1. Looking just at volume of the Cα convex hull per residue in Å³, for residues 134-189 alone, which of the labels P, Q belongs to the structure with the highest value?
2. One of P, Q was used to compute helix-only ellipticity at 222 nm (-39500 (n - 2.57) for each DSSP H run of 4 or more, over all residues; to 500), and the answer was -10500. Which one was it?
3. Mean count of other Cβ atoms within 10 Å over residues 30-37 was computed and gave 15.0; which structure, P, Q, did it come from?
4. Taking 44 as the value of percent of Cα pairs over 23 Å apart, for residues 126-245 alone derived from one of the structures shown (P, Q), identify that structure.
5. Thinking of P, Q, which structure, once distance in nm of label points 7 Å out along Cα→Cβ at positions 46 and 238 is computed, gives back 6.0?
Structure P
Amino acid sequence: MIERTAPAKLNLYLRVVGQRADGYHLLDSLVAFATIADRVTADAADALSLAIDGSFASALEGDPADSNLVLRAARALAGALRIEPRARLRLTKNIPVAAGLGGGSADAAAALRALLALWRAELPEARLLEIAAELGADVPVCLAGHAATVSGVGEVVLPAPELPPCGLVLVHPDVKLPTASVFRAAAARRGASAFSEPLPVIGPARTVGNLAQALATRGNDLTDAAVSLVPEIATMLALLRATPGCRYAAMSGSGAACFGLYDDLPTAEAARLQVEDARPFWWTYAGALI
């Protein structure tokens, strides 16, 4: 059995800097990964199959099989290798679905890596990145698996400046928020041509305070649009910012998940407990950046 982890993706900041003729938006973002992760396993089999378990497996029930990114990744990779897609796959879903945490994209990237090992195959990294980009905008950075600056529609992935160790709290209100809906709402609020300028982080952030200052000047351009669709996002941000030791709080990606950054894990866990006490039915997680 081959196993690969699929860590949650965080957009530490996200700026929408333009739009292509085909409608895809151009982004400037700093992406990091969290200690919480889905897991993909692959075994030899005579046909392709996928079983799903884990805390958020039920959120995928009823979705068309062809829409699952793990199966799409398997078929795309097999096509590139010119082989039949034969594998017994299992996805353990620990990351909330449609939350702005890149769970599906991370799953696809983990599936690509696992199946290359299972099938004892090799592809140039550039070709693998092409396959990743065809699967989705977040899949290339998830395939890279390390903190990165992201531009274009997500296909331009470069190593990030050095980031400090951070305690982390994630909060999600158990509401699916489709990315397309958020971009439509953002476009309606923004108008046709008012985009942000790219503002990539260039130098290293030696402390969590340094990182927080850099992020605060950049923010997330999709936050107001997401709040208009899911008002709980504003409440999450207020709760995180009120916790002792919170250096910075923002929404990740197109939401609805939000994160807070802290100096260390004990401070993050204390903050998580405070949020949980205020909203016991929300999903919360305390961990770190990796």
Structure Q
Amino acid sequence: MMAEGHAAEVSTGNRFEFGANWARFLSVLDDRRIAGAEDSLRAMLGVADLDGKSFVDVGCGSGLFSLAAYRLGASVHSFDFDPKSVACAQELRRRFTGSDPHWVIEEASALDPTYLARLGTFDVVYSWGVLHHTGFMWPALENVVPLVKPGGLLFIAIYNDQGTRSKRWTRVKQIYNRTSPGLRWTVLWPTLMVTWGPRFLKDLLVLRPFRQWREYGRDRGMSPWHDHVDWIGGYPFEVAKPEEIFRFYRDRGFMLVNLETCGGTVGCNQFVFRKALS
């Protein structure tokens, strides 16, 4: 039933098929990108490793960060609403772990409190760039609270609220998803010039053409083209100001321990919170 619901939303243009994009991303995934993902987790969580820790990846996407957490020593539970994303994570588990049972992967939704209640609690709850795509961001942000052990960490990333610009991007995303797949390039390429054109020009002026494109992803192991497709297609789409996320979790017994904003631009603000012990 969940897969049918997902397919219905995709077919009506009300949901981007994230998993199809991640499946293409796997073709460029290599050891350098995996190491970048591991470094990102270490830096944001403030740890050297995750030995002996439990880690849940809420909306695992490609499975890259589930793999990174596994390689850092965690026992991992991954789930995603998109069946193709689940298949991507399963492929990474097969490819890199031999289907180790310490990495569990399921098809499920962050909007299903009954499913979440069965999972128990975790040392690290990770949801990067996911909950704003559920269509019900604030309930989803609430739903992950019980997953965090007392004293555990919550690492989330949420799109930055840019006011009217965010509203314009929402319209672009709606147009993309309601355009025939064979014609979506008419949205992708012009918007690439909007998001990347200034950077291309800057690199050209310093005689280092495409430097930022080539170096993209060193901090998180991602791919510039696949991230662009994800950004343009990513719908449903909601945003929040950093202070809104801070206050939301502060009022639920969390303390902010790390923050990385996108500087008021397009992109995600990253937050790491620690849950109170009692």
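1. Values: P: 154; Q: 128.
Going through P, Q one by one, volume of the Cα convex hull per residue in Å³, for residues 134-189 alone peaks for structure P.
2. P
3. Here the read-out was taken from Q.
4. Q
5. On the way: P: 6.0; Q: 2.8.
Traced to structure P.
Since every read-out is calculated from the coordinates, none of them should be taken as a lab result. As the structure is a prediction and not an experimental result, all values here were calculated from the model. Cβ atoms are built from the backbone, for glycine too; each structure is taken alone.
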